[in-house]
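Colleague: Presented below are the structures under discussion, each in the form of structure tokens.
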Structure 1
């Protein structure tokens, strides 16, 4: 029997998406969007396309603005009739206004919208091509001190799906674009400042990429992206979500800067596929990316190679932590996913559409790749993709409502869920920010916190079932720290719950998993309650430090029916305004994540900059400083405060996470109670502190040893400025968790280097929380 020979790439005889991969959305869906309060999203519909609205517990209507090809309002194209005037103040209308201006018109009250219900599934069919703006209207005042509307899910389903439909809207002014057909490669020139967008047209495809400096080629030298130099420069062993920030050549000069990434899983370990790789598996003559790259670059004078190094976009690889082998599976990329990179020099680039049809990397059926090149002046901001879960709609990381203020002081930002958050402020420095919080007062953007309003007659009943605290004892304008656990007692999420009215609670937490758990539990138990996701509609600041109350006394105004500032005790809350009864409204809570006296301020997006500026101005006499996440990490470890993915993680129960104080086993049944009661009687591990003799800071996950036996693991560690030594939190076997026990933390595989540490209690600093309670 002869071996099949793949001389051409035309013999694939099955549809790639005939098989459903778990966790992936229906490929016929172009986009699903979650519209948060005050958000507006545009959909370009063709004749016969469907626009569907999925119920998510909302009762407020969604506004649809339908525009025909002539630029006039035409709700009849979706079979809609009754209209009302468009209210620009009811949503963030800047993007809509810009779209109208770019099309020679203007957005104003002469436009009319149709309000459609959101409490039941609604599908609308387009009679002709049109543009639809979906608007989730909310007035700023509705976001503070009351139940804000949650997100609304809107889906566009094309009538005739085709690869072209999966191309995302252009990011800016396109200079050139082309399609790289499956099993081929294409070379192209890119100028400094231009942005290259590599688009996976149908999803689960792999595209090899290489860039070479033009000036090097002119003198016969191939200066290209070098994976080893890049890893060394960015100090990363392999790509994390968002790739590397920059890619460098062998001379350690940057070639390209990653601007946007919607997939988050790529490869820079291996080579582009090679002829030898196919030959040794029984496929001689199979078309391959290395030969395709050589062919595409040949006219540029680039020497042919049997194997090309490359950035392998969308190729899902990782290193197995046990046997350290290079692993691969189907790509995570969806239709229309892309990576955008900015050129930092005159470059010759090459992109492939990988022909591999015998491995999972392309879902066993390669497809096309599309490339767009944008002009340097295209206003494309830096962003990475964020999904609540793998199968959730994708959102691009946004700038916080406070970004116009924080960006005046720093350019050092990192993703915090779907927002960019400041890491540090170089003018103050991380250590300076730390001491400002300990001795004076700091202001930090914490808008990545998730906020949910739980509203309805059964709100208390739902929270009693879902949370570990006794919610029935919580008074109006009071809050409490609580946990949400699964049936095994493992912590799903933690957060602060505030009671704003008898049947209205606000849950401020870490992840969207909270909302899914609450919604599923309410549905299962038939409870009359709604869970409103606030999205980015309620940005918040953390004002922390011993002078925080002094600062607020200068600017806080409260009405008689709510607690005054001096009456807001630890974990209390109120609704305040800046300076007087006409000032900017905000929710004020006495809470924080630093262990210091502190408050959190929640406001509407439109009021964010005014609130930041007012607080900073009032804080000048107290030596206020902006603070980032790096200083916060030192403070929260000193305070013994737990973090997701560190102290608590899947499979780790509340007691093992050091959070047993937040579990009330005296209250009636709640999710995880039986498991937690059992584990409390017979614990195997517990969270303790470690005080080190050296200044070395152990890594997260480092093993803790008693002699030759590993008996625990480091969850968080830092060099404490106020204690002048290294401290860590560690999950230890109870047999070795007694205070004063001397243990060792293993470095260099745990054998070649040991750090001596003594077991102690947490918090390390201010163990009675006297500073926070002051």
Structure 2
């Protein structure tokens, strides 16, 4: 079926049609439904089910407007148009298309005027390859998020440059430590191999990309390869298992019979990361089930992929309290192993010696002991890749877990009854009553007289305060409404500019006859955006006072004029202090600044009535007062959550270089987006340099987060210290680097909360070894 220029599709069943079919009618390209909206893709047309095999722009949110259209335009472009006239390119071609076609192979192609293919969906696989399709070198399949949502999921299959076909969790560095299945076709001298699904035999072949000859087959030939009506597809499923499906037409039911011909790995519990951190997979009635390791509980029982966390809090090994061996029990489990690298490996004669060594080591939270080599390998939580050996396999490795003893509270003794006094005569009763009445009368008189004098004294003091022009008491409790002329006079006609942002400029001013300095922010953008900025800042800090948030003193609303009045921060921004000032902060001062910023963000996330996501944490928005205390400012991009809400969808906000990865993926945003930005700022505070710096001695140092991880992994943290830092405590430096690396993890669930960040920076809780950030 040839699709001519000018043809279009609609999400609804009205004219124009919703999809373009292949000539056999087995495949369709167009709109399919997802949740309450629509997406563009290719699917296998079956009578009872619809199997999506390809999705365009898979991480974009579903289209909600029924007035949207998908069109092969007259100028040869395949575009998606929304009802507002916005266009999204579906196929990025090198030239203009003259026609298109949905082929019976499941491949959607665009042709030029010479009938040559200039674009095809087979070259941009999502989670599936079909019969006749090739996964070339460096090509990859990425699983879907769920069985009904086809955006990017948690696993990937990649045809590596070394000719090995490997399965990894998505957010990993493609190391052998992270792989959970491989084809074993690795070549010392690569031959440029590809994965090919043979439509005739139903085999998954590793072929030479040049000669197109098969090197090896991953599975046996299908028993139905003589049938004409059979469709093969290989899909990296939601659970991380790569499966080969065959769809055979059954004339008795007039539908396709689906069966699994091959899968890797055969046991879904071998998929690394299937159950999340600190949990392991086991088979219950041949179905995978996740369980927590001893001493931990599920973060969310309904979302096992979030993993488990410790069910007790730890203070810190430096305090000495955690070294008390009587506070912990040792629990052992057989057939449990993990793929994480230990922080220590010791030779021990017996498992009892290993248990004792772990018990006496404050940092040891788990270990395994092998009878083969008699090594005791110590681990700290979290553990990423815990697994249980398959049924029937004998293991000579015993897992050891340190579990805190839950001590029972001491029984409460019943209170001792108070003896009731007895009166001996009627005269005593009368005397007591007279004394009581007298004391009450004299007390009331004294209180009335003192209250009157105190009231008059305070009224007089209040009048004097007003007379000398100080701010009134009400300004400590409510925001002051200024007139435009007042603020114009206070700033001397907006003469001295302190700085400029995306929505307007900030000017220096004075109140109370020059006795109080202020900063006046005048919003100068178009009315709608300026009003949004004004409302956001008023909501964020209008009634909130915290020592690490810049205080809002008042505002002005006159016509289209919108101004905000803040306390004056005399020492500029943290960016000026770190990157421009000749006076670089010393090490102890940088530690204090990092804690100031963390406590301010913690207040926004957990201590307000509703959680607030700042959305633009960066050194330019952190100001320094006269005592060099750091305070967070500029809440114009802040996002407010409902009291019971943890995540929300919103447009991209913030500054490049400090944006969390979920902004780019159009994923739901949570307070963990601020945690990522804080992690970048923390590394900048540690190293006194910007996250991106071109003028560096080696290319490795251009991106700060990458360079910091290289130095951390190579035990070369001394390279991060600033020239002149003579009193840097290397243990504190290591802890701050580890906190920063945890904060910038690509997966939001791996990032700590700001409360945990504060506790780690204060040295109250331990900091485990962070994994490699994906961006590195």
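Colleague: Ranked on relative contact order in percent (Cα under 8 Å, 6 or more apart), which label among 1, 2 comes first with the largest value? Please report the intermediate quantities before stating the final value.
Modeller: Numbers: 1: 12; 2: 6.
Going through 1, 2 one by one, relative contact order in percent (Cα under 8 Å, 6 or more apart) is largest in 1.
Colleague: Can you say which of 1, 2 returns 22.0 when mean count of other Cβ atoms within 10 Å over residues 376-383 is computed?
Modeller: Source structure: 2.
Colleague: Upon calculation of distance in nm of label points 7 Å out along Cα→Cβ at positions 552 and 576 from the atomic coordinates, which of the structures 1, 2 produces 0.5? Spell out each step's value before the answer.
Modeller: On the way: 1: 0.5; 2: 2.3.
For distance in nm of label points 7 Å out along Cα→Cβ at positions 552 and 576, the value 0.5 is produced by structure 1.
Colleague: If you don't mind, there's one more thing I want to ask. A value of 3.3 was derived for distance in nm of label points 7 Å out along Cα→Cβ at positions 496 and 680; which structure in 1, 2 was it taken from?
Modeller: On the way: 1: 2.5; 2: 3.3.
Of the structures listed, the value fits 2.
Colleague: Now a separate question. Given 33.8, 124 as the derived value for Rg and Dmax of the Cα atoms in Å, which of the supplied structures 1, 2 does it correspond to?
Modeller: Details: 1: 28.1, 90; 2: 33.8, 124.
Derived from the structure labelled 2.
Colleague: For which of 1, 2 does helix-only ellipticity at 222 nm (-39500 (n - 2.57) for each DSSP H run of 4 or more, over all residues; to 500), calculated from the coordinates, equal -6000? Show your work: numbers first, answer last.
Modeller: Values: 1: -4000; 2: -6000.
So the calculation was done on 2.
Colleague: From 1, 2, which structure was FRET efficiency 1/(1 + (r/R0)^6) of positions 440 and 616 (r between Cβ atoms, R0 = 30 Å, to 0.05) = 1.00 calculated on? Show your work: numbers first, answer last.
Modeller: Working: 1: 1.00; 2: 0.00.
The value was obtained from structure 1.
Readers should treat all values here as calculations from the given coordinates under stated rules, not as data from a laboratory. Here the structure is a predicted model, which is why all the values come from computation and not from measurement. Cβ atoms are built from the backbone, for glycine too; each structure is taken alone.
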